[in-house]
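Some structures are shown below for you to check.
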Structure I
Amino acid sequence: MGRISVTVVLSAFLLFLVQPLIGKVVLPWFGGAPAVWTTCLLFFQVVLLAGYAWSHFIKRLGHAGEKRAHLTMLTCAGVSVIVMVMEWGTPLIPSASWRPVGSEAPTRELLVLLASTVGLPYFALSSTGPLLQQWVAQKVPAARAMRLYAVSNIGSLIGLLAFPVLLEPFWPLKTLAWAWSGAFLIFVVLCGSVAFAAPAREEAETATPQSPTPSTVARWIVLAALPSALLLAMTNHLTQDVAPVPFLWVAPLVIYLASFVVTFDSERWYRRTWALPALGVFGFFVAVLLFFPTEPSALFALSGYLGFLAVACVTAHGELVGLRPEKHQLTAFYLSVSVGGAVGGVSIALIAPRVLSDFYELQLCAAALPVWVAIEVARREPNARLPKVFLAIATLLAILFGWSIATRGTGVIERRRDFFGVLRVEQDPRGKLLMHGRVLHGSQLNDPGSAAGAAGLKPSKHRLPTAYYAPGSGVGRLLASLPPPRRVGLIGLGVGTIAGYAREGDTFRFYEISPTVVALAEGAGGHFTFLSGAPGGKPEVVTGDARTSLEREQPNAYDVLVVDAFSGDSVPTHLLTKEAFALYLSHLKNERSVLALHVSNRYLDLMPVVAREAKEFSLHSLVVDTENDEDWAIASLWVLLSKDANALKLDVAPAKSSTLEELNTHGPLWTDEFTSLWGLVQW
């Protein structure tokens, strides 16, 4: 089993190493939204299902035909890597012509891109584990053969954790793509040698084995689908509503894989006597957290959410192992597990965004999993006391999660959901807010002509820039210092607040990736009027990824280019690379023009990266740090950059301003080949 174990571990390592690798390749092309990672997970689950189906159905070809079919598929996968090199010059990384042009939900384009890059290699890797376990089961008991599944998940964990910790911070993307592809070709050779040496099936095996009952298959699928759905729902919630840090895309998947390792390695790890009470405790913890508009602490919340995910996955997968079949049905079992994973992924990535107006899928999954586990346990131990108690607890949890859905959204007057997330328009005593998860995307004070705004507000305050763009902010002081006519480019629309600074003769041009944000800012629902009420006509809005749009335009000769895309959600790192800065500077009018970056972020310190880019391009800097000194303002951190130091001489109190040199920040030089947030997290 030595060579087989090495092959299984290598296949699992490559299988999960390529997930964050290709995710980092495609994220910038599709706006860096958490939904991009969710769609990637869906793709991987579906291809994993296809690989398991392959390993199950090629048994019908007989032993010799089975080996020939698998060797042919491995050869095709290896050739596909060589074709990518010939076509693009680098494996896994497609040419720029594959970048999406439109701004609509790019799910289909993303799936096509993934299929064209890692589709066939991933299919080959995913089919290896169950097929080799089937071959091993010819000589050893099924329970021992199933331990290979736990071993493979250890390889998966190593691959998944190696990327953000050991590889991404130190190696360029192309180098990692070449290394992965070389290791994959080694795997093809190794797996081919195992196939040649695979033992022939026993005579009894050639007869048609007894198939599992439909009821058993259904139970396998449900017990696999619920943790899979919870994984994606939890990932969405954490990255949207708790802490928009990309590492949280990996943490839930690590927990999910670890639960397979624990439960499939040996029955001694999973015990209902500790798992069911723990699931109840963490379930109540999460249910209570969901009643709060914001968590008291991100770390406190993460411990509860991730703890619940861990216990839920271990419990469901532990019950799944309890239903394991004999060796004749191993591939059918793994196929059913993979079907369940795909069902969970499709439910969250494709169905939920179309039928749910908000991220309610977490509550639904968190309610359904304990209830199903309680039913499953009661079915196996109908006379025991623990299952009856836990069924009552699970029912109470379901009620609490349902209640949290019913009470969510107090003050919300409109809710819209698209590929890039859920947007909520909320009513505040002073005006209206646009929220994306728990990140403020802009606000506007009440119209004094309405009953809500009649309490002493002057007419001018309706168009007064608020939040991060208030008059005392860095960008506010900059725009106030420039006489019209001004040409201003703005990456990140929000509600169009900066258009409050527009004057007759000005040109304001926004770049925004979310069509829903564009619709609301342009007046859909009648909530916000910064754009529609701008003097001289409504500013132009370019829908799509800002960097892609700028690359396709002629130089715009902007007096000011504002980049405001880093305050929340997943940080689009491709907007902070050396290539991005070179692009920004090419769109500025002259050396007195200013590049303004809004770098406020609760979880990431982006100043070292900006400082390194400023040094690279010999830019003078002014850092403006403002507090909540006005009732319509929010604390903000702006970095203003220019070739001419005189362009940055603004009326700012010394206590609120500094330079990047004075802050003495040192960071890495980000390029399109190298970015890493690992050292920037404010833990």
Structure II
Amino acid sequence: MTLQAQKPVDDGEKAHWLAVRPRLVLASAFMLFLELALIRWTGSNIVHLSYFTNFVLLGSFLGIGLGFLRVGRSRRQPYYSPVVLAILVIVVLAFPVTVDRDTEGVLYWTSLSTTGPPAWLILPVIFCAAAAVLMGPAELVGRCFPELSRLEAYRYDLIGSLTGIAGFTALSFLSAPPVVWGIIAAACYGVLLVPRPRALYVGLVTVPSAAVVGLLLAETLTAGALWSPYYKVTFRELQGLSVPVTDIAVNGIPHQQTMPAAARLQLERQYGLPYERAAQPPKDVLIVGAGSGTDVAIALSKGAARVDAVEIDPKLRELGATVHPDRPYADPRVTTHITDGRAFLERSSDKYDLILFALPDSLTLVSGASSLRLESYLFTEEAMRAAQAHLKPGGAFSMYNYYRESWLVDRLASTVQSAFGHKPCVDVVSTAGHQAIITAGLTAADQRCAAEWPGAAAGTPSPADDDRPFLYLKDATVPPIYLITLGLILAVSLIAVRLVAGPYRRMRPYADLFLLGVAFMLLETKSITGFALLFGTTWVVNAIVFAGVLVAVLAAVEVTRRFRTPPLPVMYGVLFAGLLLAWLVPTEWLLSLPVPLRAVAAVVVAFLPIFAANVVFAKRFAETADATTSFGANLLGAMVGGCLEYAALVIGYQGLLVVAALLYLGAMALLPRQRALA
């Protein structure tokens, strides 16, 4: 098999005014940009997706795989994609959803009633629509592949993907509203889809694209929302009250309230109890989850001389500076840090009289990681030890929230006890919602409890740790709601592949590439979660890791294209050595390193197996008989890998390395004999 370019399979592509290489880069950039935009926008309106961000990702992977498999089976342009996107936007805006978070085993705090369609109805619609929308750009990408050699096509696909990530990251930095995303999508459809016949193009491309832009513009103008990198933030000032109060909601969920510190202290005891339980009045205070500023204002009212306010969301911080009646962020005693709380603890050397975790409840998951929330690494035993290390002699640590279950209070209290070496103070000030405050002095003498905590009730799960940071999961199991959902996703995927791509025997020769896709998705998840722990769960870190993965893949392709690489068995050996290194290097050691050295070590540990895995893929892909089918099989494997990520709930993120190693062993065993020595 040579690597010469093949004739295009679609006559329509010959008439395209854009040359194949820039067209491939643009289509790949659009494909990834559209995937990221769908994840962000649907999650801001369908609140179920705030806890199932992987759901849209899985639908996108299915659609991308189907788009590649569809190449060669139809000469028609994928005009269906903008039509389905317009329908999806209409459905989401017409039927927004507030989630009912009462279900045992699902990973979140509080409970609200549901408005809008039930999950069993709206989630399948979102999944299928995401697959159909992404299938169009993927088909456009796939049609470019036969016109180039395998690795050259893959190279430009990766360059386009990096461009898509860079574009979406830039818009996140600028806090651009979704109407900007819609305009970019409309422009890409206009450039990439061939206008022939013209009437069909106008009806199936121009009109739906204009509808998407118009609807998103209307949403932007009427909602009055601030678009942070994590949420759609809306706010309104309450009328008719004796004090100024502003309600703040994120993604349609009531999240915070701003009001004067004196009024908040009078209304809710939990805000003042940390200062009562500390043995000495705190002068230097660290607040993690500073939000719109109420906790900062209270610290100042209690006599704090210095407050470090840590908040992950820049828009919540900006909103607090604008609407909070006490203007705490304008006080010269306050220093703001826009970062992840755990990351701040790991890189700061400052000491405090009081460290306060002030309702750190992100209400969203880290994009690309199935069950990791923005604040997950704050509630592990290792995080509590990190907080303890930042206390001055006589200092205290405190945390409060509305804990949905009593066992959550006991679990967190047990975690604090394990980290500090003595029982904390535990104040349950309201059984409705289990409103509780947990406080621990640096020593037992540095806290003043109203009564001794009797200890955790029987059956309380052990403290969460950095490998399984799933505080809200009571048992080491995958909740039934996830198992049912993932099972249905796989069933729908099997049917969709058969209907769109034809008999499965087309992909049978590429079973090893399918397993490579499954394993690589697990490696990517391990990298995302590992870097989130080492450097923070911020959107910037997440974007850098995604880009870093693609750079490592691109480097593997360039090395394979330009140099003679070792045979596949040797490269598999390098891959397994990289996996072993990642398994053996302890996270605690990485966290102990200075940040620059930590970054170098983390990159080597995380990206060595990713690089080796992609050299294996590039060598195998370069010699396949059917570029689009083999690449489609690999992408469908990535979708299955996205489902398999949930195994981390049982075996931890480190255990994903073992699963990945077994999958790579399976791929090696399925390698065609004539390729085994290549």
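A short reminder: the numbers here are calculations on the coordinates, not readings from a lab. Quantities reported herein were computed from a predicted structural model and do not represent experimental measurements. Cβ atoms are built from the backbone, for glycine too; each structure is taken alone.
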For mean count of other Cβ atoms within 10 Å over residues 382-389, find whichever of I, II sits highest and give me its label. II
For which of the structures I, II does the calculation of distance in nm of label points 7 Å out along Cα→Cβ at positions 54 and 374 return 2.0? II
